[in-house]
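Since every read-out is calculated from the coordinates, none of them should be taken as a lab result. None of these values were measured; they are calculated from a predicted model. Cβ atoms are built from the backbone, for glycine too; each structure is taken alone.
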Structure P
Amino acid sequence: MDFGVDRVRPAVLAIDMHRGHLDPAVATMPLPAPQCRRVIDANRRFLEAARPRGVPVIHLLTMYRSVAEIRSNPFWRTRADDPSATRRNVERHNLAGGPGVEVMPELLAAGDWVISSKRRYDCFIGSELEFCLQKNSVNTLLITGVNTNSCVLATAVAACVRDFAAIVIEDCVDTMDGADLHRAALSCISTAFGWTMTGAAALEAIGR
């Protein structure tokens, strides 16, 4: 499969696979419990298949130093004031030192890279991600994580406009905002910004 690069040099971007979304006991913005387990298990299988192929795994972790950093976003401020919003807990979400900022243990392996400077939906903004990719000669991103219609979508768009090949692993992403928005985000990505496919298909394609 042609991903538009001379030679595929891939890395996995595992976005916000942390307890703040995926551990119902402590999550401030949780996926529904059955989806948590499905997403964790799908990502575990995918990461365990990618690592032996020499594909680096980069965990992008949202973490805020203060509520002020969160409330500086005008839209997020309105979500915190709306009791019906799925993001109504945004001002409590993944503050430094809280349990939510931990990558789910079954997804973190020795040798994985962790970038914990993500503070907006776009994983490139304000983080060391682009430096990390450039200095390790990565040109193709295998994107997994939460939420499909916010962080995954924003990062796929940002990757595309920076001329990375963006591949969203559709069985390894999900959203707390419902199936319709999950499907809509995948449709937006595959129409204009990158590829969407299963983890098995992606690993087969980059292997060829």
Structure Q
Amino acid sequence: MEGATMRVAGTDVFMVERGPSAPAAEDETGRPTVLFLHGASFTTQVWIDTGILDAVAEAGYEAVAVDLPGFGQTPAIDGDRSTFLAALIDQVDDRAGSSGVVVVSPSMSGSFTLPLIAAGPPESFRGFVPVAPVAIEGFAPAPQSQDLPTLIVWGSEDNVIDLSLSETLAEALPNSSISIIEDAGHAAYRNQPEEFVSRLTTFLARLDA
């Protein structure tokens, strides 16, 4: 499989990256990097197989997908997941030379992202796209996380994480909107990749503006 490793907090993290297909215009500089995490049933490969990683790069963004610790080709870690993710976000931002990182966080990866937002994310965490994440119950963001731009994505046919939890998450993150993808299940991005890309890139464009 294609890819490389990036040393993060003492761990060799497997990653796949795509650069923008064309140089950014002068009024498009400062775009964020999009960091794709994954659920328990997947690895970086899902973002390649669906064409999403390429599509986001073609839309003009640096796109990076990683195998989280204990999954795919990244070894498990003993430390705190949120501390690891904070280091990963900062390193991805430095590596790309971008203007912050937007994190796409499906399902299991919520156990990395939501504790980080509760603790207080790094300044480089510019936007958040949770896709039916776990760990919503009891989630309370840190004060500095209240304004984090967030696009909450759910599949209309999700039978794993109840759709009502999208409202719970939106109430906790006031600077958020809910986007329901019709005829999609728990892995909505996998069922409807083109629709997912459309909604993601619209959100990214609003951040640019």
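Can you spot which of P, Q the value 11.9 was calculated from, given it is mean count of other Cβ atoms within 10 Å over residues 71-78? Going through each structure in turn, the value belongs to P. Each of P, Q could give mean count of other Cβ atoms within 10 Å over residues 7-14, but the derived value 16.4 comes from Q. Looking across P, Q, the calculation of relative contact order in percent (Cα under 8 Å, 6 or more apart) that yields 18 traces back to Q. Ranked by distance in nm of label points 7 Å out along Cα→Cβ at positions 15 and 175, structures P, Q are led by Q, which has the greatest value.
Upon calculation of mean count of other Cβ atoms within 10 Å over residues 135-142 from the atomic coordinates, which of the structures P, Q produces 18.0? Only structure P yields this read-out. Each of P, Q could give mean count of other Cβ atoms within 10 Å over residues 143-150, but the derived value 26.5 comes from P. Upon calculation of Cα extents along the principal axes in Å, for residues 119-198 alone from the atomic coordinates, which of the structures P, Q produces 35, 25, 16? Among P, Q, the structure yielding 35, 25, 16 for Cα extents along the principal axes in Å, for residues 119-198 alone is Q.
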